[in-house]
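Novice: Structures incoming, each one as structure tokens.
Read-outs throughout are calculated quantities, based only on the coordinates presented, and are distinct from any laboratory measurement. In this text, all values refer to a predicted model and were calculated from it rather than measured experimentally. Cβ atoms are built from the backbone, for glycine too; each structure is taken alone.
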Structure 1
Amino acid sequence: MEVRPIKPEEKTTFDKIQTMAFMFKRDFSKEEKEAGTPDGAQQLVNEGYKTGRAAFDDNGKMCSCFDLIPYKVNFDGNIIRMGGVGGVASLPEEREKKYIRKIFEYVMNEMYEGGYVSSYLYPFSHSYYRKFGYELNMTTTNYTLPINSMRQFAQTGRLNMVTNDVERELIKKMYGEFIKDKNLAVIRTEDLWNRRFDNDPYRDNVYLYIWYNSHNEARGYIQYHTEKSGDIKVNFVVRELVWLDTEALEGIFAFMGKFGSQVKNLIWKAPPFVKLLPFFAEPYDIGQEIHMYGMNRIVNVQKAFELMSLPEGKGEIVIRVEDDFFPLNTGNYRVTWEDGSRSVEKADAEPDLVCNVQSLSQLITGFLTPDELEFAGRITINDKRNVLADVFRHKKLYINDYF
């Protein structure tokens with residue numbers, strides 16, 4: 001068996017495995033026809049091969065593969081490298097032969113040596129990816145908001161459909177401001193922004209509006225598309241909603257309320273820190289469901305401890321981390337801090353907290369607290385309960401990019 005990055009000429013085979021695994025429809029005749037021409041390989045690649053990692057059997061057959069996509073994301077006020085894992089796929093006849101496990105072993109070493117701090121994926125099964133050190137790290141609240149319920153909000157400010165590059169730059173600026181205090185939020189590249197902007201309201205029924213306040217300051221935006229609701233009206237489905245103050249959010253809601261004759265509901269997969277019930281006069285009208293979201297794993301525990309936020313003053317904790325899949329992370333970590341400085345070292349000391357790397361990912365990003373994980377029997381707290389509660393507190397999480 002061999003595991004490695006794929007070559008440009010292997011991209012079509014890579015894509016075929018993913019297409020078969022996810023049961024997409026795709027016509028490969030153009031790629032196959034052009035692959036033999038001098039420019040064919042470059043034409044079929046379009047830079048996409050660079051993220052491909054694959055496992056090959058002893059005869060050189062590609063059996064399993066996935067994409068490892070480099071991202072930069074927020075973490076406690078720092079920008080870190082995050083490896084986005086997507087398109088995990090195996091040929092049907094090659095499944096259950098540990099090819100995927102071998103690719104994860106390869107990319108864990110690659111990410112660790114490359115300075116990555118975390119890795120994120122969207123699972124088909126949480127128990128499957130937990131074997132590789134990943135753990136549920138975010139949920140969303142899926143709101144169903146009747147459009148007519150939004151008529152309670154007074155329209156303030158104004159909304160304009162985004163039509164030019166000046167307005168698109170305002171969108172980028174607002175997003176950057178919005179995500180400053182939110183862990184795992186992606187620092188978007190121009191390519192990521194271009195994909196988000198590459199929608200035409202007339203062709204695709206995808207709409208992007210900016211909300212301006214009375215001082216003509218851009219303070220929020222909403223991107224949404226339409227879907228059938230089951231009757232003559234449609235639903236609006238939020239793709240992204242950003243607000244820099246409450247007035248902007250309520251102004252966007254008021255704008256939505258104007259579509260009552262044509263639209264039934266606004267469907268919003270909101271981040272977990274958004275609590276909408278207090279906004280509405282009749283909470284019975286508001287539908288909400290908790291949905292599972294992506295999984296995160298700490299790639300480099302030492303770096304994560306060096307970057308995580310710490311309480312003011314001085315303190316010390318010792319944390320025992322077990323990482324069965326990537327034992328280089330396993331150890332007792334002593335974290336000490338005083339007046340803004342810190343040190344992190346592996347130490348032969350009694351731990352105040354014992355956890356695996358999966359639970360650490362939930363703690364350090366602010367998804368769950370020590371009390372919550374202890375209640376579930378996932379961690380052991382031996383000492384310094386109050387200090388641990390100050391270190392590992394709830395934090396805002398936001399990731400709205402898919403791979």
Structure 2
Amino acid sequence: MRGEKDGTPPAVSGGGVLKDSNFRIVLGVTLMSVLGIASVTPAFPDISRELGLSAARTALLVSVFTIPGFLLTPFLGILADRFGRKKVLVPCLFLFGLAGGACAFASDFTMLLALRFLQGTGASALNSLNATLIGDFFSGKERSEAMGYNSSVIGLGAASYPALGGILATFGWRYPFALAFSGVFVGLWALFRLEEVYKPQEHAGWGFDTTRLRSAVFHKTTLLLFCTSVMTFVIFYGAFLTYLPFFLSGRYGATPLHVGMVSAAMSFSNAVTASRTRFLAERFSERCRLVTAFFIYALALILILLAPGCCSTALPAVFFGIAQGLNMPTLMTMLATLAPEENRAVFLSLNSMSLRLGQTLGPVLMGIIYSISGIETVFLSGAVMSLLMAIVLFSLLGKVDVAA
């Protein structure tokens with residue numbers, strides 16, 4: 001049953017993790033964690049034109065959103081381990097929803113950046129707490145299955161948000177930002193319905209023993225996986241998500257709706273692939289799945305440049321989504337298994353910090369490359385990074401049994 005004193009995650013009854021009411025709330029949190037960027041990037045070309053901004057300056061809307069996650073996530077993880085998950089999660093959802101929705105009413109770009117920073121502050125704990133809650137509620141194959149479904153929902157959200165944001169952006173660039181108000185409703189759902197399985201009072205106070213945490217964090221596999229998170233999101237947010245709209249708009253004259261549909265193709269294939277995580281995990285090693293993912297990233301980025309038209313870029317976008325669906329559930333399951341139970345939130349918050357670092361650096365790094373060599377070099381650079389990461393993982397990861 002839930003809340004057992006031995007700290008063992010409760011078993012799921014009644015036909016699988018999707019029937020677990022707490023897991024459905026976790027999936028709602030996950031949908032919010034991807035809304036903040038995926039829903040507004042189709043409007044970037046319009047924001048750039050209407051506010052007289054360069055592409056690199058417009059991309060700051062991504063960076064200022066992700067910076068708080070890099071700075072605050074470990075601290076919020078400590079709070080979640082000390083006082084409970086809900087006491088951190090619910091206020092973060094409220095801040096995310098209110099500040100993000102207020103972006104629709106920003107009077108100038110400076111105010112828009114300030115509100116995006118506040119929204120990013122609210123979002124900073126979401127990516128780590130959803131994985132932490134999955135670790136709390138599930139173990140073994142159920143945990144792997146739940147991580148797969150969680151990544152699948154990320155794909156579905158990332159598929160629907162660009163399309164929905166693209167449709168709303170046809171009426172004006174402000175409208176996609178209003179979608180963030182949904183975070184308030186998810187916050188109320190979590191406040192009244194989410195169970196607190198993890199019992200912080202069962203663990204020590206602020207002076208907790210960090211021996212197991214340090215051992216887990218500095219494990220060579222953990223450090224490699226953190227680096228993998230950084231590179232994944234440098235490639236995803238830099239080469240793909242931020243600059244694909246500018247590439248499609250500049251080369252093919254694509255509208256925000258067209259951009260959203262191409263992004264949706266990527267996210268749909270991500271969702272389908274991630275939903276098969278348990279099937280893939282039973283047949284292929286972690287190293288095989290991660291190395292394959294980065295090779296497919298490289299292939300997809302090169303094919304984008306070779307596509308003869310806007311619609312044909314949907315195929316490499318599908319490949320990119322397959323890579324993401326292979327990569328993220330594998331990565332998160334390995335990390336959740338490596339995490340000490342009593343420090344799971346702060347441990348996974350360090351990965352979230354790595355993720356945010358990649359999200360922050362990606363647009364900035366690719367913006368520098370774009371300014372120097374043009375947009376084609378952005379995609380080529382992402383492909384080279386992907387190939388290098390595949391080689392590193394093949395050489396260093398090995399067939400790791402993280403449960404050992």
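Novice: Computing FRET efficiency 1/(1 + (r/R0)^6) of positions 97 and 161 (r between Cβ atoms, R0 = 41 Å, to 0.05) gives 0.20 for which of 1, 2?
Specialist: It was calculated from structure 1.
Novice: Right, something else. Please state which of the structures 1, 2 yields -24000 when helix-only ellipticity at 222 nm (-39500 (n - 2.57) for each DSSP H run of 4 or more, over all residues; to 500) is computed from it.
Specialist: The correct label is 2.
Novice: Follow-up question, since we're still on this one. Which structure, out of 1, 2, was relative contact order in percent (Cα under 8 Å, 6 or more apart) derived from, given a value of 27?
Specialist: Of the structures listed, the value fits 2.
Novice: When you work out volume of the Cα convex hull per residue in Å³ for each of the structures 1, 2, which one comes out largest?
Specialist: Evaluating volume of the Cα convex hull per residue in Å³ on every structure, the highest lands on 1.
Novice: A further question follows. Please compute mean count of other Cβ atoms within 10 Å over residues 49-56 for structures 1, 2 and give me the label with the greatest value.
Specialist: 1
Novice: Using mean count of other Cβ atoms within 10 Å over residues 169-176, single out the structure from 1, 2 with the greatest value.
Specialist: Top value of mean count of other Cβ atoms within 10 Å over residues 169-176, among 1, 2, belongs to structure 2.
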